[in-house]
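Any read-out appearing in this document is the output of simple, stated calculations on the displayed coordinates, not a laboratory observation. Here the structure is a predicted model, which means the values were calculated and not measured. Cβ atoms are built from the backbone, for glycine too; each structure is taken alone.
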Structure P
Amino acid sequence: MRVIEVPATTDLSDFSAYLWHLKVPHRIFEERGQQILELMDAGLEAKVRSDYRAWREGKLHLTVERRPTPLSPILARLRATPAVVALLLLTVVRYPLISGLTGGQPSGLAMWLTIVDLKTLTSPAVTLGQVLGSGQPWRWLTPVFIHFSVYHLLFNCVAVYEFGRRVEQGSGPLMFITAVVVIGVISNLTQVLAIEYWNFGGLSGVAYGLLGFVLVRERMQPLMSCWKLPPGVKVSFLVFLLLLSTGVTELIGLNIANAAHWSGLISGGVLGFLTALTKASDER
């Protein structure tokens with residue numbers, strides 16, 4: 001959240017050092033000849049504005065000499081989004097514990113994460129009715145933790161962080177967790193309905209859902225900086241989705257969970273719309 005905008009010639013280094021001393025996550029950047037101080041936590045806006053005015057008026061004397069390290073901006077971003085970081089850590093830590101495909105079937109921990117219990121299957125086909133009636137509802141979500149390669153894992157983690165941090169900063173950690181669960185379940189069940197097969201997984205459906213959430217909130221709340229995505233990011237992800245949906249990857253033996261991607265994008269957009277309406281109602 002932007003709290004201070006001053007001419008680019010203004011020296012904010014001492015005030016920035018003061019904020020780091022108070023452990024206030026922030027960043028300072030230039031934009032159109034202005035120097036912008038942006039907070040990670042909107043709840044600190046009033047204090048930072050008050051302290052800045054007091055400093056400029058000579059009522060607050062800064063004696064802190066501490067300067068942030070090169071890692072400070074990165075660490076500040078991570079501290080500002082604990083729910084996103086927790087999800088990604090859980091995903092990454094689980095990855096080595098999920099052994100690769102053995103004879104076409106997962107083994108080890110992966111057996112507990114697939115959309116159905118493979119021990120009960122008599123054929124590769126899986127119906128939505130089987131999934132819903134299995135008595136193991138955690139499986140509706142857990143395929144999001146299955147990744148089939150390091151590249152698959154890294155791409156999804158980067159996407160979830162980029163979009164998820166905006167959801168957490170704009171709507172809070174509880175909303176982020178709710179969005180992940182709702183989008184994950186919807187995208188997984190839709191993928192089963194589309195292909196009637198168990199062998200899929202990954203956070204990409206959730207990533208596209210978070211993208212949908214951010215796109216809608218950006219449209220409805222254009223003045224909030226946390227919802228503003230770089231145009232190139234939006235276009236590239238949407239073009240990538242359209243390209244994959246043509247089935248071109250299947251020509252090289254790479255099957256993509258397109259149903260999970262599209263249902264994730266749509267369900268995330270609906271969540272973004274509903275939460276924006278709720279927020280607008282609460283502010284009246």
Structure Q
Amino acid sequence: MIYSMTGYGKSVLQLPTKKVTIELKSLNSKNLDLNARMPSVYREKELAIRKVLADKLVRGKIDFSIYVEATAEDTSSQINTPVVKQYIAQLKNVVDGNDIELLKMAVRFPDALNTVREEIDENEWKAIEAEIHKAVEDLTEHRLDEGKVLEQDFNARIASIETILEQVIAMDPERVEGVRERLLRGVEELKEKYDENRFEQELVYYIEKFDITEEKVRLKNHLNYFTESINSNESNGKKLGFISQEMGREINTIGSKSNYAPMQQLVVQMKDELEKIKEQLLNVL
């Protein structure tokens with residue numbers, strides 16, 4: 001089971017005087033990169049929110065937002081009546097106008113409004129906190145759904161590499177014989193006498209040098225380990241990345257040792273499938 005780092009989560013809370021919307025967006029990142037946007041009244045809770053998100057979401061570029069929309073009469077600003085009256089009195093000495101026009105001018109001046117700092121209602125915050133957890137769960141479900149799509153793609157590409165590897169294994173005796181014939185033909189073209197026993201010894205040494213048995217076995221093991229890791233209970237994109245690197249080393253070594261064009265073509269196909277796996281692994285949690 002794997003999780004994608006890409007996902008979206010949302011939860012909406014309707015309070016008596018406001019509607020609170022919590023949104024979470026996640027993209028791939030090597031580490032946790034968390035950006036939080038919220039009204040200033042909730043800023044004192046930011047560290048606690050970050051801890052929850054870090055524990056639950058682990059990795060990814062996370063955008064967390066709290067939006068508040070007033071749905072009833074609820075204001076933190078009050079008219080500073082004495083100051084406004086004083087402004088109106090002063091304006092009457094400067095300009096002619098009715099009281100309504102002077103009032104419109106006065107409320108634009110400094111200190112005409114008193115802004116009362118809003119305090120967090122703890123019961124309200126508990127409700128918001130519960131919605132944050134719901135948004136995280138929504139995002140996690142989205143990540144799991146995306147992960148299932150990735151898992152299908154991985155399984156298909158691993159199966160493709162296994163099929164190509166079987167072709168490589170079946171082709172190996174033909175490759176060895178081809179190398180043997182080329183060497184023998186090259187020696188015969190020299191038109192020189194040679195010690196057949198010594199030639200056979202050198203041939204065995206040369207073929208052993210280009211033997212790919214170990215690489216084939218190790219690649220097969222890596223493919224199996226990759227599949228086992230996908231099916232485990234823990235999503236670990238970094239671990240899968242390490243396994244894919246080991247797979248790449250074995251495929252490259254097979255290609256460098258093969259010295260046989262048909263086998264090298266198969267190696268190119270395996271490399272192509274592996275590169276597509278590596279690209280998708282960037283999205284795995």
Structure R
Amino acid sequence: MSRILVVDDSRVDLELVSSLLSDVGHECVRAGNGREALDLLQAGTPELIVTDLQMPEMDGLDVVQAVHARYPKVPVVLMTAHGSEEIAAEALRAGAASYVPKRNLAKDLAATVERVLGVAPSRAREEDASRWLAETGYRFVLDNRCAWLRPLVSHFQAELTRRGVRDETELMQVGMALHEALTNAAHHGNLELDSSLRENGMEAYLALMQERLGQEPYASRRVRVEAMFTDEEASFVIRDEGKGFDPATVRDCCDPRNLARLSGRGLMLMRTFMDEVRHNERGNEVTLVKRRKP
């Protein structure tokens with residue numbers, strides 16, 4: 001169970017979001033606007049903040065900027081409505097961890113919160129002699145059940161910390177980008193699950209996923225990950241064994257007008273949070289690069 005601060009000027013939405021999160025075991029603290037939220041943060045920091053974007057006095061972008069400056073260890077998830085796409089994209093660049101369109105709250109909020117909490121960097125990092133290595137490389141071969149997802153992302157975040165990355169928001173955003181890329185490889189690549197199955201809820205999507213985890217040719221496919229860390233940058237190559245796709249056919253996921261679509265959201269987060277994202281010609285391999293800030 002995590003303590004979550006919910007911020008929204010709408011009493012109806014505040015009640016809905018608190019109920020959705022309480023139903024999956026979280027403790028919710030409520031604030032009716034951004035200023036009230038910052039006052040509550042002074043009394044004690046939650047594990048995560050869920051905030052509306054469009055609010056009077058202090059909107060969601062202001063909340064993200066203030067939290068990033070004062071409480072960088074606390075991730076922020078945005079709730080977006082039609083017409084707020086531009087400010088949502090700006091808030092992601094300013095330090096938000098992820099977003100959920102308001103029309104998808106019932107089916108997507110809890111899962112998004114769990115993803116963000118799963119990649120939030122540990123508040124205590126140990127240092128050892130490995131931080132003096134000039135170059136560190138890893139190779140992993142992974143199945144499609146994704147039990148490895150959180151420990152693997154945490155392992156990479158720890159390596160970044162040893163390389164001198166101390167910004168908690170940056171670590172969290174790299175974690176979100178990796179989470180999306182790895183999930184895409186296992187689910188959409190190897191298991192060939194279509195994002196459109198989630199449009200009316202997760203039941204059909206999860207049922208097909210369970211079926212294909214034990215069905216060939218899907219079950220024997222693997223996700224292969226190569227990671228390389230230097231003092232200048234970290235690069236991650238993630239490859240699945242599925243049929244691939246034509247990257248040229250993907251709509252511009254970074255166009256704010258496409259923010260409300262389920263398909264392409266992971267790619268948008270990758271491109272927002274990483275310095276470079278590129279696919280191979282077949283579309284079954286993605287390379288993510290994060291460069292060290294000057």
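Of the structures labelled P, Q, R, one was used to calculate helix-only ellipticity at 222 nm (-39500 (n - 2.57) for each DSSP H run of 4 or more, over all residues; to 500), giving -17500. Name it. Source structure for this number: P.
For mean count of other Cβ atoms within 10 Å over residues 204-211, find whichever of P, Q, R sits highest and give me its label. Working shown, then result.
Details: P: 29.6; Q: 11.8; R: 14.4.
Sorting by mean count of other Cβ atoms within 10 Å over residues 204-211 in descending order puts P first.
Given a value of 6, 19, 15, 14, 12, 10, 8, 6, 5, 3, 2, 1, 0 for P(r) over Cα pairs in 10 Å bins from 0, in percent, point me to the structure among P, Q, R it was derived from.
Details: P: 6, 25, 28, 20, 12, 6, 2, 0; Q: 6, 19, 15, 14, 12, 10, 8, 6, 5, 3, 2, 1, 0; R: 6, 28, 35, 23, 7, 0.
Going through each structure in turn, the value belongs to Q.
Assuming 11.9, 34 is Rg and Dmax of the Cα atoms in Å, for residues 108-155 alone as calculated from a single structure, say which of P, Q, R it is. Here the read-out was taken from P.
Once distance in nm of label points 7 Å out along Cα→Cβ at positions 52 and 268 is computed for every structure in P, Q, R, the highest value turns out to be that of Q. Matching task: 4, 14, 16, 15, 11, 8, 8, 7, 6, 5, 3, 2, 1 is the computed value of P(r) over Cα pairs in 5 Å bins from 0, in percent, for residues 148-211 alone. Pick the structure from P, Q, R. Attributed to the structure labelled Q. Tell me which of P, Q, R gives 2.3 when you compute distance in nm of label points 7 Å out along Cα→Cβ at positions 28 and 140. Answer by label: Q.
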